[in-house]
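Visitor: Down below are the structures I want you to see.
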Structure P
Amino acid sequence: MDETDRRIINALQGGFPICDDPYREVADKLGLSETELIARLQRLLEEKTLTRFGPMYQVERMGGAFVLAALAVPEAEYECVAETVNGLPEVAHNYRREHALNMWFVLATETPEGIPAAIEKIERATGLTVYAFPKLKEYFVEMKLHA
């Protein structure tokens with residue numbers, strides 16, 4: 001990562017423009033071409049320097065729902081269950097944890113009714129109980145990391 005990459009990362013945390021040509025607008029502010037900015041972002045993502053670049057949506061405001069969920073997966077079945085769970089379009093993220101509940105994932109659906117249906121689908125496919133942890137209260141923590 002060079003100094004230009006650092007400037008890009010610092011500039012894009014918390015304020016991507018909403019306009020017809022947002023990449024061009026950001027590139028102009030950084031003294032880059034739009035093509036160079038996009039190429040650098042793609043490289044940073046491919047190299048896993050950045051794991052994600054995109055908007056954060058509040059799905060409930062759009063009529064959808066999400067929930068944090070967990071499974072207690074026997075070690076011998078972990079890879080197979082992970083493949084099954086990850087293959088579902090409702091699964092947004094999946095994380096392995098060192099805990100009795102060793103598989104944690106986020107379910108996101110277009111409607112609130114989609115959550116129980118997704119849980120039932122996972123339980124049917126895996127034979128395991130899904131533990132759902134719905135959000136009780138939301139906190140906003142704006143975290144910006146200086147690159």
Structure Q
Amino acid sequence: MTRILFVCTGNICRSPTAEGVFRHLAIESGLNVETDSAGLGAWHAGDPPDRRSVAAAARRGYDISGLRARQIAVGDFHNFDLLLAMDRGHLREMTRLAPRDHAGRVRLYMSAAGPEAPDVADPYYGGADGFETVLDMIETGARAWLRELRRAG
């Protein structure tokens with residue numbers, strides 16, 4: 001079983017959405033994975049995902065309402081096979097935090113979709129359309145990671 005952690009800033013928009021979408025699509029495809037999500041900061045620890053993230057995900061058939069925010073911990077670098085950063089800033093910080101022998105587990109979420117794929121932008125300070133755009137990107141990234149994991153076998 002592959003264990004994957006999705007990471008963004010506060011763990012209330014992008015990373016819980018990625019966790020929920022990826023888990024849903026993995027189950028549909030029959031891939032055995034364990035997922036979780038975390039934020040670089042603890043500002044929202046214990047909180048549910050942003051209501052706009054929950055609503056956008058629900059419109060596409062994903063239920064992320066039961067997830068709760070938490071901060072990334074050093075143990076996560078040992079406990080997860082893959083730690084996926086939503087943007088390059090997260091990637092830099094996670095690479096800095098990772099124990100040297102585990103830094104290779106840290107990757108950019110959209111990297112599986114291709115080298116030119118953009119970061120997953122933070123929708124928090126924007127309107128509802130930003131949450132739809134994030135979902136589009138997260139679905140694309142999830143499908144790309146599922147293909148990569150199946151190939152790796």
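Visitor: Tell me which structure, out of P, Q, gives 39, 34, 30 once Cα extents along the principal axes in Å is calculated.
Guide: Here the read-out was taken from Q.
Visitor: Match the computed value -11000 of helix-only ellipticity at 222 nm (-39500 (n - 2.57) for each DSSP H run of 4 or more, over all residues; to 500) to one of the structures P, Q, and report its label.
Guide: P
Visitor: Ranked on mean count of other Cβ atoms within 10 Å over residues 85-92, which label among P, Q comes first with the largest value?
Guide: Q
Visitor: Also, I was wondering about something else. Assign the value 16, 12, 6, calculated as semi-axes √(5λ) of the Cα gyration tensor in Å, for residues 69-108 alone, to the correct structure from P, Q.
Guide: P
Visitor: Could you tell me which structure in P, Q was used to calculate distance in nm of label points 7 Å out along Cα→Cβ at positions 21 and 45 as 2.1?
Guide: Value 2.1 for distance in nm of label points 7 Å out along Cα→Cβ at positions 21 and 45 corresponds to P out of P, Q.
Visitor: If we compute FRET efficiency 1/(1 + (r/R0)^6) of positions 37 and 93 (r between Cβ atoms, R0 = 25 Å, to 0.05) for structures P, Q, which one ends up with the highest value?
Guide: Structure Q gives the largest value of FRET efficiency 1/(1 + (r/R0)^6) of positions 37 and 93 (r between Cβ atoms, R0 = 25 Å, to 0.05) among P, Q.
Every read-out reported here was derived from the displayed coordinates using simple, explicitly stated rules and does not represent laboratory data. Keep in mind it's a predicted model, so treat the numbers as computed, not measured. Cβ atoms are built from the backbone, for glycine too; each structure is taken alone.
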